[in-house]
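The structures come next, written out as structure tokens.
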Structure I
């Protein structure tokens, strides 16, 4: 629930954004009427908050994942969790440069944490597409993106911000069927087909329901989509050929969900909801370092070819009960949710250069042979509960809305897969971890309990103050306090200023905490200390003593809402990120010259600062223009290395032409600035001899929405209009770590009834 944050941002809004309908006069001349939009529409781009509406998604349809449109909001990009560039074609939502792990995804206000079931590699990356694709785009009413200090009240994982996906709830008995097709011009890129339905409405005076289903498929890229790498000569003078780099893997989604809503009494509604999703990949050969791996072993000519196969699949079940209440003294929203995720995938390496790459499993069925196609499952149960009460009251003489809340998050993982790493017998006494993985406990868990309060105080007719305080207790690291203060000052009807400061945090994940999670390297992955690499083998273990990551987030922004529909804002943000968690450099068994022991550690600091802004206006009677930008001033760790691979700046712009009452044409463009690569290996500390940047580029899209009838809507267009194809050329030592698809043609058809 983002009511307090939105009400703070709305405090300074006064002028409506332009929109028009048409009516016919008696002499059949079309006359344009001005329509005043709602407050929700006015706040589509405000200080610290963006809102993506259903109409926005219709004008710029997503291929597969809503991250494609969220990335076009100010302050947002798509990145990996580190600057390694690993899994480059699986970038996720990154708000204000804090990384995907610090972006909290919500569906109807409830946290989604399925990606936490995917093993975190020693470099800090996960082989996952994230949690932004559990709801098909056609089922979404709107998406709220909350950035910076206003997001701190949402607890762990919101240091960058929050993405809240709000789903549709039919008010009358109705339904819809949607279809989306997308065909790239290049035969080397995958096609997309999506079909879904929604039906719902009242079934009695006190009961209503919703049922939706979705199926979609995006094919993988061809194995030769990226250029062949240049061979090189090794230290012995031998010519070495490198495997090519993989393109984007394919995706299969199946979703079904049901909601039963019971008006149990006036002002009191109870929702019973269940959702089931299955996401599977279509393997394109992608490995941890980006090189194509088509079999479990390049040295075994009998190894099965895995291209086009499903090598991983994720099942997500979510059951919840929600109560919304209205009282004489205020309102409440409470829920209990169980989220179960089964992450099932082919066996992958747990050590060295083959970490996370598909590999032969050890003999599990007793036939004396390794199993090349054995699937293993990591199961994660997340239990979340929350109650929030919003109470209008007088604080002294000031009109206020005070929010009180309590939250519980429990994480319970059963993982016999990623704890398979071997441990030398000499380290058993130092660690208390059995050398044989079969003797280790596959279960790990943690819980966090949070209490928070926030007041929206109308200090006077110009100033609104929003102080807040959140307290969390975690059974591993103990207490965490998250104070915040936001303020909005309305100079006049046109100019508004907002300032904010908040302390946000993130709990360590279960892989980082689990001492049974063992990584081993025989030498090449050992740290470099004082300019030299220590001898192997080296071991990195999970650490039960990790502290929470924290971030002190600050922002100051000014907004202008004037006549003729002009709406503009500019915000400066600065985050001091502390206690970042990474694989260790401190040797715990000091003096050992072999079997050196390291752990995941709270390492150091990082500084993130930048500017974000937006501008929108009407142009004449039939045109509208809007644009936003993000400029990263600084995004680096205390060793001078980038925190993640984000563009120096990003500019998004869209020009709408309301050609008729039923036809809208949109020309949009996005420009991405340069991306600098890390010069130091984040897992070993060694310095790369050579790195490459990704140069700036611009992508244009052209789309049309035609309301054929009151119940039929047709959309079509071209993405990447000028076919600016960007190919992947780097694997770990540069910033060219992902593909940008070329020109493609799409069509969407939606029928309501």
Structure II
């Protein structure tokens, strides 16, 4: 939700032109730079891309599993309507087939997922009869639901399955044209992996008994890319082994076979890479993926194939070893013994750095400042190249045992970690050609005063960019980074509240709230007035009223209020009991902004936590979202959900809450957990977690905008967002 203001808050003013903020403000990221772009209305219809199936109770929000995943189709009408357009989250693009029956579109979810439903956003050329099918291997399909349509109205199809591939198989077209979809959304559970089931093998050193050719190396089976594979010579036996780098507790091995699978094999482990012990024996009768359970601690894991299913060799798309303790975050305490963070605040240099309107002040020091929202980026002026480096001076010789990298989308696939005594002669202590970006936690061992990341291969057309380059070890001259020393919250101790118990017609308590004034952003149509649109009703409620009246050059007025001058907090439970209005264009919100926004940190670097947003055109659905530099606007991290019976949220009061601590944020509707933003999961899958600092609370009712759309002749005025209370427990 946008935040603007034209009056001072005892801090730098928030003008109506300087800081676009809100879940519907698109900020596409060009790796190495961050470009603030215009909002695209169509993409924002799916801004959160997390939809609950109406009429179906759920213990946790369903999420869209298919967006951005590999998508194929039986045919396409032309190059402008590819299969990928149906899974890109953009309602302005579509897939359309040739004019014939049958037709299909299929999406590869990347791994087996718990599927709960499919959302079909038909174009005018819809299918009158179709099936929803699933598959484990992309070739053998099972029909899970059969559907019909008599119009192009969007449809939700309930599905209960665990599968990697999901397909719409259209058997009859409704028009003389092909079949066409704006969006083909597969919904289901995408929860964080349980503790003890962390993928350990990705990007680790992998060897094999043989390879078919240079295009099918052993490393292709542990690169996390299901489009690359290892394949062996045409003989039995064959083996593939991965070195995890250190002994790890193991829970299972996941085998994603290519067509040339093994009919008989063993899973073996070793402590030294030469003496092997068989832990499990397996067979296969098809190329369907397999899971093999393990319960052992080992450094090396091997697939030993004794019989091939075809005349060809043995081939795997992926050889995935799982185990460990489920941890994906860098240590906050020394990993062992006297190990400490050595790199905080130390002098840093780099091959180049960016300092322009796209990435101001993105100097090497930003990778070592303990601020997860600031970053270093290479300079674009002379063109991005593969060669680059960033290094830190630890001040004194140290033993380096661990390096933690948090990448921007502009990450390196090839790099080395190096140490030096003089910043001239470098010794490599870690190397990879399969870097995966996001969070990389590297166990290394080397001695030196200087530590360098030598960059050799970019992941894309842009440069390199790092939010964090943390060096851990012993020795050196470490300085502890500042800590907030905020204790774990007590979710039952009331620290702040407003029950809105004033007289009828009185304004909000100014010792608790600051009333904004000015125009909204994100294409909104209202003018926020400093008084008149936010009043108490004398019955214990705050009424925020949207009216059809002229003010500030706009045709509508409303109100927005915040606690920026009166109350900020870090961690706790924040909740509000609210009745939302219904009507095209209304956009009520209950949300929080990082307080450093008031002292000059721009959005989204300050962080935004949206607790509740409801669109008046569909009050069966509520949205909760996080916004940060690496995920914001239409790409924010969040969930959507509704009431268990599918009824409208505008039908009465409901309580929205967020419980926020050092591990993440859990969202509740009427005390029912509806979405969890786990810190470790966000860092490992989306980007930096920037919410460990104070925030303030905001309430507002927007009118129109790029996401909800403008008001129309059906929109009822005046409309009211009624707030029973706001409470914060710490």
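Below is a table of values for the structure above.
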read-out	value
Test item: Cα extents along the principal axes in Å, for residues 107-298 alone calculated as 65, 38, 26, pick one of I, II	II
Among I, II, which structure scores highest (criterion: mean count of other Cβ atoms within 10 Å over residues 131-138)	I
Top of I, II by FRET efficiency 1/(1 + (r/R0)^6) of positions 67 and 523 (r between Cβ atoms, R0 = 25 Å, to 0.05), largest first	II
Structure responsible for 43, 31, 26, with semi-axes √(5λ) of the Cα gyration tensor in Å calculated and labels I, II on offer	I
Label whose coordinates, when distance in nm of label points 7 Å out along Cα→Cβ at positions 75 and 643 is calculated, return 1.3 (choices I, II)	I
Distance in nm of label points 7 Å out along Cα→Cβ at positions 163 and 691 from the coordinates reads 2.6; which among I, II	I
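Here, each number is a calculation from the coordinates, and none is a lab measurement. Bear in mind that the values here come from a model prediction, so they are computed numbers and not experimental data. Cβ atoms are built from the backbone, for glycine too; each structure is taken alone.
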